[in-house]
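Multiple structures follow.
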Structure P
Amino acid sequence: MIDMNPWIVLGVVLILGMAGAIAGGLILRAKIEGLIRRKNKDIEQYRHFYQFFHQLYLLEQKNRNISMFFVENDIRYVAIYGYAVVGQILEQELEAGGISVSYIIDAKMGAGLSSGGKPIYAPAAKLPETSMVVVTTVDFSEVRRELDGNVSCPVVHILDIIETVGEGLR
């Protein structure tokens, strides 16, 4: 049996214990930061929904709608990027206003058809020609970069369109 100084054993145990505590703290910190990033993204998404529905409500109060932008600018064919709640509402609004939705672009959905019967493409797919792509997601600058070189038409955010339609109504 090896005779060890109890002070050395205590020192080793303390050092190992502190190293474990530090490692555990770093792991916990990384998990908490990831959770905060996800929650901040959720908050941004809900803020986007609020802005969209609030602006849509203001337009409706003034007897205006989103499709007016396209009619006034002689845009008849539109693709929608993002087919969550806002994208689905936009599809209905455009079709009701006589604007043709050419197709849907959505990174999270597989190829198929939208609830309105429009083809759904991934952003990296070869996209058919259309007059404009309307982005309904929060991350507009990222989407714009993603579509750069894949579409030859303008790429515009839905909130910018609503703001243009609603100018002078406030």
Structure Q
Amino acid sequence: MTDWLSYNTIPCCSTLSPTERAWFYLQYKVESCGDWDSLNTVLKQLLSAAFTPPPWLLQLCKKENAPATIRLCAQYNALDLSVQLILGYLDAVSGKDPAEYGVPNSLHSTQPTVYVPYTVIDQVLALLRQKKDKPSGRLVQDVLEGLEQHKELVNRITEDRIILTAS
């Protein structure tokens, strides 16, 4: 069963178990491809099998295409993960490590506008509201709080831009 690993030389430690080597090999191959199609395929396969994607894969996916990663997680009912990604994306747009989510710049009065995937966020909220259980209700509340904080920041920046433009 693990013979295929011996045919694929990868720069890893031979002391890893076959499972660890398989994950390492997958990471090595995905990182060497580095395109969204490869990331998307691997993420779909893991989510469809109800596996939680490894952190390295999520890191690559959200940097390459965060809105599509959020949508894909929601599509495969990984709603808690979708919410984590939404909140992280809103933080990135607000200036907290924007490169982690592939956001070219953050909200600032002198920067160009920043895209927020409201349609994807609405889709996740709709899926969570359908569940009508307590954990889903808490996730809805978390997203709504994150959106409210984002809205407050947008309002402040809009006021700053008006002042800068008037000067």
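Just so it is clear, none of the values below were taken in a lab; they were calculated from the coordinates. What you see is a predicted model, and the numbers here were worked out from it, not measured in a lab. Cβ atoms are built from the backbone, for glycine too; each structure is taken alone.
Figures for the structure shown
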item	result
When distance in nm of label points 7 Å out along Cα→Cβ at positions 74 and 146 is computed for each of P, Q, the largest belongs to	P
Structures P, Q, by relative contact order in percent (Cα under 8 Å, 6 or more apart): label with the highest value	P
Parent structure of the calculated result -23500, given that helix-only ellipticity at 222 nm (-39500 (n - 2.57) for each DSSP H run of 4 or more, over all residues; to 500) is the read-out and P, Q the choices	Q
